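Alright, structures below, take your time with them.
Read the figures in this text as sums done on the coordinates, not as results from a lab. Values in this document were obtained by computation on a predicted structure and should not be read as measured data. Cβ atoms are built from the backbone, for glycine too; each structure is taken alone.
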Structure 1
Amino acid sequence: MRKLAVFVEGYTELLFVDRLIFEIAERSQVAIQHRKILGGGSKSGKPRRLIELKAPTLTPQHILFFLIVDCGGEDLVRQRIQEEHGYLSKAGYEKIIGIRDVFPKYSRADIPKLKTGLKYGIKTGLIPVQFVLSVMELEAWFLAEYNHFPKVDSALTIEAIHKHLGFDPANDDMTTRAEPANDLAAAYAIVGKSYFKGDAQSTIDKLDFEHLYVALRDRISQLNELITAIDSFIEPSTV
């Protein structure tokens with residue numbers, strides 16, 4: 001069984017990556033484990049704990065294993081990877097992917113510095129680690145997947161969003177939005193609906209993953225990085 005680990009900043013990202021994997025891979029061949037890490041480190045003052053959120057029942061048909069770890073915050077993604085890097089290398093994992101937002105701790109101008117800082121302390125002698133930044137937040141990808149808006153409410157059209165909020169999810173670059181999660185909440189509010197970061201299952205269930213996979217990856221380089229990394233793990237000879 002081949003194994004890949006994905007470390008994400010929070011539960012929204014965990015749910016999105018889980019669904020993305022299932023949409024890309026043959027579902028019968030994939031096993032996904034969810035884990036959350038709490039505490040640890042000098043700043044928390046609390047002992048480190050591993051919490052199993054979902055543990056799959058493995059079968060002979062499962063040839064691909066994904067571990068998705070909720071790190072409990074964007075600034076903890078690199079730390080959690082450092083803590084687990086040696087263990088995962090010895091356990092036979094092929095690669096680690098780390099995903100985090102840029103906002104709110106960093107500005108767009110800080111992105112080069114952030115990319116450099118994420119690599120600090122990552123041991124090159126162990127399995128490779130790839131960091132993917134969601135600019136400015138993961139919700140920029142949700143905004144760009146405009147096919148899901150009518151599923152929220154038939155009145156939530158691109159025209160309505162442009163009229164009320166002044167941007168066009170179908171044509172504008174959503175990665176340039178300063179606070180995508182707030183934009184998404186504002187869009188939903190047009191039709192009396194709500195969006196809360198950390199409680200995104202309903203939105204993720206409405207996303208058109210074929211649109212994400214086929215079209216949006218060409219418009220959003222960070223999404224393409226993530227999809228390409230998952231593709232190359234699932235079918236290494238075709239990427």
Structure 2
Amino acid sequence: MTPVPPILEVNDLNKSFGGLQAVLGVSFSIREKEMSAIIGPNGAGKTTLFNLISGFISPTSGSITFHGREVVGNSVDEISNLGLGRCFQRTNIFPGLTVFENIQSAVLAKSNKCANFLSSWLRYSEVNERTEEIIETVKLGPLAHRKSSVLSHGDQKLLDIAVTLALEPTMILLDEPTAGMSPDERFSTIEMIAKLWKQMNLTLLFIEHDMDIVFNHAQLIRVMNQGALIAEGTPAEIRNNREVIKAYLGE
């Protein structure tokens with residue numbers, strides 16, 4: 001049987017800001033439909049790595065391939081159109097719009113009908129149907145017509161994920177998806193993320209500081225420290241890795 005190529009490959013990736021080496025020789029690959037985590041202390045380079053993969057900044061050197069295509073030098077929109085979604089630590093939604101309107105805007109952007117969607121009732125109906133489908137998928141139906149600014153932090157994060165889903169990604173980068181949430185919100189949010197991962201056959205890579213979430217949900221864990229990738233393995237392997245314990249987890 002021919003091996004399935006990885007959906008994402010990062011090879012010897014480097015990024016420096018002046019004299020600061022934020023990402024140092026990072027290499028790894030991610031299999032399709034994998035759910036994995038990146039952990040490490042503050043300042044380890046995790047968010048910078050996400051910014052490099054998603055095209056928000058360019059590497060000093062190195063290669064990033066997504067679905068077998070080199071994406072270094074591509075714009076954020078070009079990478080998004082290839083199927084790579086990104087959710088930020090701070091939600092990227094329009095606070096003055098309702099839940100429905102936020103998702104509808106993303107559906108319109110994906111369908112390239114922003115300029116003329118009102119010219120065809122059928123197209124408008126299709127957009128609304130897709131919007132409602134996504135709302136039901138993330139269980140935001142009761143909140144569909146509320147302004148996003150009044151939602152709880154957990155519901156705003158789910159809306160942010162819903163907007164990303166409207167762009168029909170095959171892989172999503174999640175930067176601290178449960179940051180700032182209450183324990184109950186953290187549990188319900190990560191459970192919904194795991195459910196979406198299974199239902200939609202997504203590939204997920206997330207940054208997270210809650211070790212209970214990481215060790216209970218990630219199939220593989222990668223650990224960064226001072227810009228470098230210092231370990232990669234299953235939760236059991238990472239939990240018992242002496243270098244990881246010394247750098248991050250503690251005795």
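Computing FRET efficiency 1/(1 + (r/R0)^6) of positions 108 and 220 (r between Cβ atoms, R0 = 25 Å, to 0.05) gives 0.95 for which of 1, 2? It traces back to 1. Could you tell me which structure in 1, 2 was used to calculate relative contact order in percent (Cα under 8 Å, 6 or more apart) as 27? Only one of 1, 2 returns 27 for relative contact order in percent (Cα under 8 Å, 6 or more apart), namely 2. Comparing distance in nm of label points 7 Å out along Cα→Cβ at positions 180 and 204 across structures 1, 2, the highest figure comes from 2.
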